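A.B. asks: Listed after this line are the structures, all set down as structure tokens.
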Structure 1
Amino acid sequence: MLKRKHMQQSTIIGLDIGTTSTKAVAFGLDGQVKYRQSEEYPILSEEPGQAEQDPEQVFEAVLSTLGKVVAWLQVHGYKLEGVSFSSAMHSLIAMDATGNALTRCIIWADTRSQSCASAIKNSEAGREIYLRTGTPIHPMSPLSKLCWLSEEKPELFRSASKFIGIKTYVLYRLFGKYKVDYSLASATGLFDIFDFDWHEKALEMAGVEPGQLPEPVPSTYTFRNLKPGYAALLQVPDQLPFVIGASDGCLANLASHGIRPGEAVVTIGTSGAVRTMAHKPATDLRERLFSYILNEDHFVLGGAVNNGGVALRWFRDAFYAAETAEALAKDQDIYELLNEVAEGIAPGADGLLFLPYLLGERAPVWDGAARACFIGANFNHTRAHFLRAVMEGVIFGVYSVVEALEQVAGPMPVIYANGGFAFSELWVQMLADVSGKKVLLTESPEGSAFGAAIMGMFALKLIPSLEAAEDMIRISETFEPDSQRHELYQQQYAVFKALYPKLKDSFEHLTNIHERQAEKQ
């Protein structure tokens, strides 16, 4: 009887090609997770700044996870309506004329194009390109990567027939067509988000022709002619719909209740991001924010920060190593101890501030040379004060993006929050107190994979609109700001905000000193 009941239940698979793993998740049409599989792959770094992956390894992970989920659904009698894709942004692969990869996949974290990015950013053409493409000029973007590739590997660059991203690579292998969704295209720095086409000046800057890039298509574009060999391998009909979907960041917003203008979504995991939705594209005259496409009617504005949970992990490893080892030996959560310690220190850490740029920074400063520092230390500060300051500094950094976003997109009275930091009530309360806004924790099952499933449901007309998916997203907890703590934090934030401009030149000088010393060695 259970099997007959399941035969009536439709599912859709959201497949997320991430930075460190691919995961395939089967959802019911009510948003409930039925089954998931994931497979990891390494980031390859053989020289400073390099961050690459083997595209074939990623493709095999897609086949493996998708095949296992399809097999489970078949065994348990569920109906599969289709597959919909999400993937990480900013990747680049050079392809030859016969469809073979000439390079590995250069991912967003690769910084070898730093000098190219700086040259573009400091030019008048670079500013114009940003204002039309919505992608901040940064080593992460394919625009910068292409300029670097043409300078450093000119023969390879000239021999390339196509330049594509990892999702396009996977779908080309499955269907034999070079397509890219508007969403991922809008994160390349090469795509005009106002005209929905490749931007002529950006392509000229990168040294490529439109024919060397995949064809841009809507996020609802659907493939239906799966190559017979892969249909047999996956045990699915060759006409099973595969929806191209969108980028992981935009789909994470969709999966987090952030579908309407004025709704901000804050995600803090290893890194962090602040995003809001708009019905038209908007770029920031101060070049602090990105503006990406979800679909033709929804645009995601915001900024990503490099330094989220990674800052707390750094402090844990550097200053709580013994406690971490002891907790691990006892199968205890070290972060519960860190939260208890930090909670014992008053808000504001007795005047101690932390600038959290351990890994440089993206929004709002977009400076790879930015560095972290503690300000205001005195003889009475303890290790616990520094811990609290780290947690507060991460929130100040995130709030600086919220502030920039409100200046461009208007007020956002409520924040929807998710990510690893949501496991710490103290940290989420800090976000409410610093921002002065109500913070709602969302149960966002599987993040970008869930967003991909929602986009797939919309493309296949299983739901009438993207907004209709709001009923699938549940709020688990609400945090109200404390007015006294908010007043204190706003005073400290004013000091925090003034630090980077004053220290910027010093950070650059330190970076130059270090690089010269490294060259001598």
Structure 2
Amino acid sequence: MKKYLLLLAMLAIASCKNDSSESENIQSEVDSVATDSVEEMEFKVLDSRFIDQDEMWKPFEDDLADFSPEVYEEVKALVFEKSIPEIQKSIDQGKLSYEEVALFYLMRIKEYDRDNEFSLNSVISLNPNLIEEARKKDQMKDRLSNKHPIYGIPVLLKDNINTQALPTTAGAVALEDNLTRDAFIVKQLKDNGALILGKANLSEWAYFFCGDCPSGYSAVGGQTLNPYGRKIHDTGGSSSGSGVAVSANLAPVAVGSETSGSILSPSSANSVVGLKPTIGLLSRGGIVPISSTLDTPGPMTKFVVDNAILLSAMTGKDPKDPSSSLVPEDKPRNYYEGLEGSDLKGKRFGAIKSLMEDTLYVRAVNDLKNAGAEIVEFEAEDIDLPNFIRLLNLDMKKDLPEYFQNYGGESNFRNVQDVVDYNLKDSVARAPYGQALFLGIIEDSATAEEFAAIKDTLRRNGTRFFEVPMKQHKLDAVLSVNNYHAGYAAVAKYPAITVPMGYTSENRPKGLTIIGKPFSEQELLKWAYAYELTTERRKTPADYNE
């Protein structure tokens, strides 16, 4: 069963290719990016051919020149590996300013992200107005009461999320000049006082484009690399840059997006906390789509409390997103204040027996037991998810044109075929790994009845995978690893959170993933918070500690 799941996950952007060691039958497909090895991976393309570094850094030259090494070290002591509440406390005490926080992260991006032996290629673009906006936050902070905790905090956006200051490319050359209005969740962030730091690299078109390419690659952004094993460990996909940047302290927090594993995968691969919310809890309006059935944005952070803060800052009902209306009225809009005092006593979690060969998983299960949770081991049912790829094909075939029409800028593209034709004019630069999945979208078709049946079967099968053991054993949640069961959670529309649970002997990060019932985000965050406090498994990547 696990072999089938991982093949599905790989094909459906769900995948974190560093999980490939779990599945012998697909090993030949991922040999080029196998990660439990000290050998370096080989890539067709490493660095971006499209980012103009001089142009990107020009707005910040004078301010960074005045940000001395001495000031950097003073700020680092207050910001590096600190949670949002810790940063805000230093600001409230007058030890720190929002401008200094912004300059600190800019300095680290300049130092670590491009064109050197440590480069991670995690950031595609920077908000040219960042410092000016940070200064305004400093000027206003004492005049405002009841500020949201996200106020003044720089947020990195995956580059499939629209924001006014920067192009939204989805990593594709075709969208290099796609200037748009803010996505709904970006409006929410700004209304709550967040600063937009810039755009994160990603697996191009959210990993539903080339088929046979490494996760973390996009034509615009180049190849994202893992800070725990640069060119050795996979970054996971598709929110690769979001996970890498947060892990290496190039951003305090980031927003990713998931269709099936694209938050869980890079979060676990880069030792950060990632939450895939219930579909509809966060608006999808203004986000380059794959599937209106399964897509959702979500927070990616170093700490659970930051995850709750970022989630809260993005919530709100979007009248243009039909799934937004399905969110129950009694669901909270504040997920962070209830975290203190969280405990695991009496909570019943299901541990999948086939995963008990993983020593890190076993340790995590024992940690939960020691913290008072009840663990029930169960055999996962062997359930197929038929036509998963067809669901994505059929959704994207209609959803991408709708994005171009309703949310896109002056791109002059109407559909997938237009993008394919554009790429063929210079495939070496625009599509060096091909565009097999886009070709599959063009070739696929179904009647409305067939499409409805595909979605219904997937929803029922995915729900059964969790619902049967949860009812039988009276479970509060199911425990998984990384994105191993992301496909089931996706089609069942169950939320999931992954928290760092340790590192293999090759220093490859892994995450404990907790999957709960729809709209159980508050509970998931509480359980993850309690686990995090009990274990504190995350460690800073060694080469990015300065």
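A.B. asks: I have 12.6 for mean projected area of the Cα convex hull in nm², for residues 186-377 alone, calculated from one of the structures 1, 2. Which structure is it?
C.D. replies: Going label by label, the one that fits is 2.
A.B. asks: Which structure, out of 1, 2, was mean count of other Cβ atoms within 10 Å over residues 178-185 calculated from, if the result is 21.6?
C.D. replies: 2
A.B. asks: I would also like to ask the following. I have 9 for percent of Cα pairs over 44 Å apart, calculated from one of the structures 1, 2. Which structure is it?
C.D. replies: For percent of Cα pairs over 44 Å apart, the value 9 is produced by structure 2.
A.B. asks: While we're here: Out of 1, 2, which one gives 3.0 for distance in nm of label points 7 Å out along Cα→Cβ at positions 154 and 410 as computed from the coordinates?
C.D. replies: Label of the source structure: 2.
A.B. asks: For which of the structures 1, 2 does the calculation of distance in nm of label points 7 Å out along Cα→Cβ at positions 98 and 138 return 1.1?
C.D. replies: Structure of origin is 2.
A.B. asks: Given a value of 3.8 for distance in nm of label points 7 Å out along Cα→Cβ at positions 330 and 386, calculated from one of 1, 2, which structure does it belong to?
C.D. replies: It must be structure 2, since only it matches.
A.B. asks: With helix-only ellipticity at 222 nm (-39500 (n - 2.57) for each DSSP H run of 4 or more, over all residues; to 500) coming out at -11000, pick the structure among 1, 2 it was computed from.
C.D. replies: For helix-only ellipticity at 222 nm (-39500 (n - 2.57) for each DSSP H run of 4 or more, over all residues; to 500), the value -11000 is produced by structure 2.
A.B. asks: In terms of distance in nm of label points 7 Å out along Cα→Cβ at positions 306 and 418, which of structures 1, 2 is highest? List each step's numbers first, then the result.
C.D. replies: Working: 1: 2.7; 2: 3.8.
For this comparison of distance in nm of label points 7 Å out along Cα→Cβ at positions 306 and 418, the top structure is 2.
Every number here is computed from the coordinates shown, using simple stated rules; none is lab data. Just so we're clear, the structure is a prediction, and the values are computed from it rather than from any experiment. Cβ atoms are built from the backbone, for glycine too; each structure is taken alone.
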